[in-house]
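Following this line, the structures themselves.
Any read-out appearing in this document is the output of simple, stated calculations on the displayed coordinates, not a laboratory observation. Just so it is clear, the structure is predicted and the values come from calculations on it, not from any experiment. Cβ atoms are built from the backbone, for glycine too; each structure is taken alone.
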Structure I
Amino acid sequence: MNESESEKRSTQFQQLARRYINSLPEYCRRIHLLWENSRGGNAEALEKLAEAAHKLYGSSSSYGLADVAQTAQHIERLSKRLLQGSDTDKDEITVDLDRMTEQLAALGEKASFDDIDFERFESSLGAEGSGRQQGPWVFIVDDDPDQGEQLAIQLASHGFRIESFISLDDLREAVLARHPAAIVADIVFPEGEMAGVEAIAALRHAMPERLPVVFVSSRSDADARLQALRAGGSGY
C-alpha cells in the first residue's frame, strides 16, 4: 500500500471511529432503557436487550474499548440467564443488571475519540497487493453498518472489491444473481441468534459450487463454532 492509499484508509477509519464514539452514549442509554422495560419479565424486551448488548460487545471490542466491551458482554450473559428462567438467581441477576446497565451508560458518556485503538486497525491493513483495482468480489453481511464498513475498509486495503449488505435477504438475492469470490458474514441478526449461519447454509444448498464463507462474530462458544462449521464455514 503506498502512502496516499494508507492515509486514505486511515482517514476513513478515523471518520468511522468518530461517528461511532458520537453515537455510543445514546446506544448505551438505549441498553439501560431496554433493561428498565425488561424488569417485569418481558421476554421480548429481554431478547432485544441481549441482542443490543451482543452488538455493542462486538463493535466496542473492534475499536479497543475494553471496559465497554466487557460490561456489554456481562449484560448479554445475564440477560440470557434470565431468558432461560433462572429463578433461583433472579434477584441477584436483577441487582447485577441494574449495576451493569448504569455502569455502561456512564462508560458511554465517558468514552472519547482518544480511547480508540488505532494501532490495532493500522496493523490490519494490507501492506501489499492493495494496488489491484480489479480484485475478486467479497460480499459482507452485517446488520451493524459501522461494523460492516470497518470490515470493508480492511478488506479493500488487501485489494478486494467489496459490496456490503445489512439484510440476509438482500445478500441471498445478490449472491444468486452474481456469485462473489467469498462471503464474510455475521452470525447474530434480528431474525435469530444463528440466523446468519442458517442463511448461509440455505445459500450453499441453492448453489452448485462451493462458496468460501468466513463467519465473523463476537460469539466464541462451541455451539456457534460447530454450527458455523456444519453450515460450510471456511473460517471463524
Structure II
Amino acid sequence: MKSHNKDVSVAEATRSLLEEKPFLKELMDMDAVNYRGLARNFKEQVEEKTGREQVNLDSIVVAIRRYEDELSLKDSWTERIQRVLEGSELSMAGDIVYYTLPRERKYHELVLEAYDQIDRRSGDRIYLLQSDSEIGIVTNKSNLNLIENKVDKKDIKHIERNAAIVVLDSPEEVLEANGILSYLTEKIIGNGIGVLEMFSTYTETVFLVREEQSTQLYSTLRDLINKK
C-alpha cells in the first residue's frame, strides 16, 4: 500500500521528477521527448509521491506538457548554459602529476608548504582534493621535489605522471546555470574523453585528464563556448 501524501498533486510530483533529471530539459528544447513513454516511466514514482493507488497516465502527460510550456516562456536550460559558456575562458597546462595519498595531517601540511614555494607567476599550481580517507595532490612536474621527495613511498597509493588540466573560468552567472556540470560531462564523455578528476569552486571548473587527451578536451570545450 502506498503512503498517502494528499498535499502533493500529480503536477507537483511530475515537476519534481523532471527537475531531478536536468538532461530532460535539453531533450525538451530539441522536441525529442516521447511524452507518453516518459509518463509511463514516471507513473509509479508519481503514485508514490502523491500516495495514490492509481494515477491516470494522461494527467502525467498533461503535467509534463505544462512544465515544458513553462520552460519555453523562460530562458531555456541550454540557453542559460550557453550564455555562461560564451562568457567563459579556457586555459590548459600540461606536465601535471597527480598523487593519491592517505588523508593524514602531515600531507595537508606538505601541500601548504609547497604552496608557499611554487612559482605561481610562471603558471605553477597545486591543488588539494580530499575524501574521507584519501587526498589527491595535483601539481606541475617541476614541483616533484616539493612533494614526491618528501612523501613516504609506501603511502603513495597511485601516481598519474602524464596528466594535464583544462580550466574553465566562468562568469558569476554560472550559479544560475543549473545542470551545467552534467551538460559538460555528457558532451565530454560523448567525445570519448576520460576525465580522471573534475573539481570546481565558485567560478572555476578544473578537468584533469591524461595528457594525450588534453587537446581533444580543450577543443571540445572551446567548441561549446563558441557554439551559436
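Here Kirkwood radius over Cα pairs in Å was calculated and came to 20.6; which of the structures I, II was it taken from?
Structure of origin is II.
For structures I, II, which has the highest computed value of FRET efficiency 1/(1 + (r/R0)^6) of positions 9 and 161 (r between Cβ atoms, R0 = 25 Å, to 0.05)?
Max of FRET efficiency 1/(1 + (r/R0)^6) of positions 9 and 161 (r between Cβ atoms, R0 = 25 Å, to 0.05): I.
Could you figure out which one of I, II the value 1.1 for distance in nm of label points 7 Å out along Cα→Cβ at positions 33 and 105 was computed from?
I
Quick check on the output: -13500 is helix-only ellipticity at 222 nm (-39500 (n - 2.57) for each DSSP H run of 4 or more, over all residues; to 500), derived from one of I, II. Which one produced it?
II
Please state which of the structures I, II yields 17 when relative contact order in percent (Cα under 8 Å, 6 or more apart) is computed from it.
I
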